[in-house]
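So, here's a batch of structures to check.
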Structure 1
Amino acid sequence: MTTPEDLQARAGEAAALMKAMSNPHRLLILCMLCDAPRASAGELARATGLSPPATSQHLARMRDEGLIDSERDASVSTISFTHPAVQQVINTLKTLYLPVRIL
């Protein structure tokens with residue numbers, strides 16, 4: 001049986017996830033990752049219109065929060081979701097608010 005404490009802990013995890021995504025630029029980057037699951041940081045910067053330093057800052061925050069992971073291969077970093085649940089939440093938001101392919 002699920003206890004109230006378990007429910008509170010799960011609600012806290014969900015709230016932390018939503019807080020980490022609560023910036024419009026980060027949401028846009030995450031939506032783009034739904035269309036291009038292994039995009040590079042440069043591709044994301046060009047597609048969002050953000051400067052490379054600003055994009056890097058948002059990516060670092062999302063990496064620290066556990067939303068994404070990055071893999072460096074030679075001189076290119078590719079970005080991907082860390083967990084299917086994160087991508088599922090973003091896909092739902094994308095369907096509701098950005099129903100077009102953006103990358």
Structure 2
Amino acid sequence: VSDLFGSDLPVEGGEGGQFSWRDGPLLQALKSGHWIVLDELNLASQSVLEGLNACLDHRAELYIPELGRSFKIQHEKTKIFACQNPLNQGGGRKGLPKSFLNRFT
């Protein structure tokens with residue numbers, strides 16, 4: 001999840017033990033109003049799917065507990081697309097819950 005949303009990382013050139021928050025690519029895209037492609041979504045871990053859930057339901061926001069903040073999806077700018085390959089291609093692919101799939105058209 002931190003690879004997508006962001007995390008606290010060591011400050012380059014900073015003193016030992018100094019960390020600062022760095023936005024992940026998903027949070028950067030949401031803040032900028034960019035289009036987002038979630039490729040191979042049926043290979044995502046349960047924690048990633050749960051993290052994305054609030055982006056895709058009526059809340060339309062991403063909550064970052066480390067920051068104690070929510071970021072609203074800019075519907076007029078941001079579009080979220082998801083891709084997946086068929087389950088029979090193997091590689092650990094799983095069927096996504098119908099309730100999750102219903103969030104896409």
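Just so it is clear, none of the values below were taken in a lab; they were calculated from the coordinates. These figures come from a predicted structure and were not determined experimentally. Cβ atoms are built from the backbone, for glycine too; each structure is taken alone.
One of 1, 2 was used to calculate distance in nm of label points 7 Å out along Cα→Cβ at positions 52 and 76, giving 2.7; which? It traces back to 2.
Taking distance in nm of label points 7 Å out along Cα→Cβ at positions 12 and 84 for each of 1, 2, which is largest?
2
For the structures shown (1, 2), relative contact order in percent (Cα under 8 Å, 6 or more apart) is largest in 1. One of 1, 2 was used to calculate helix-only ellipticity at 222 nm (-39500 (n - 2.57) for each DSSP H run of 4 or more, over all residues; to 500), giving -6500; which? The correct label is 2.
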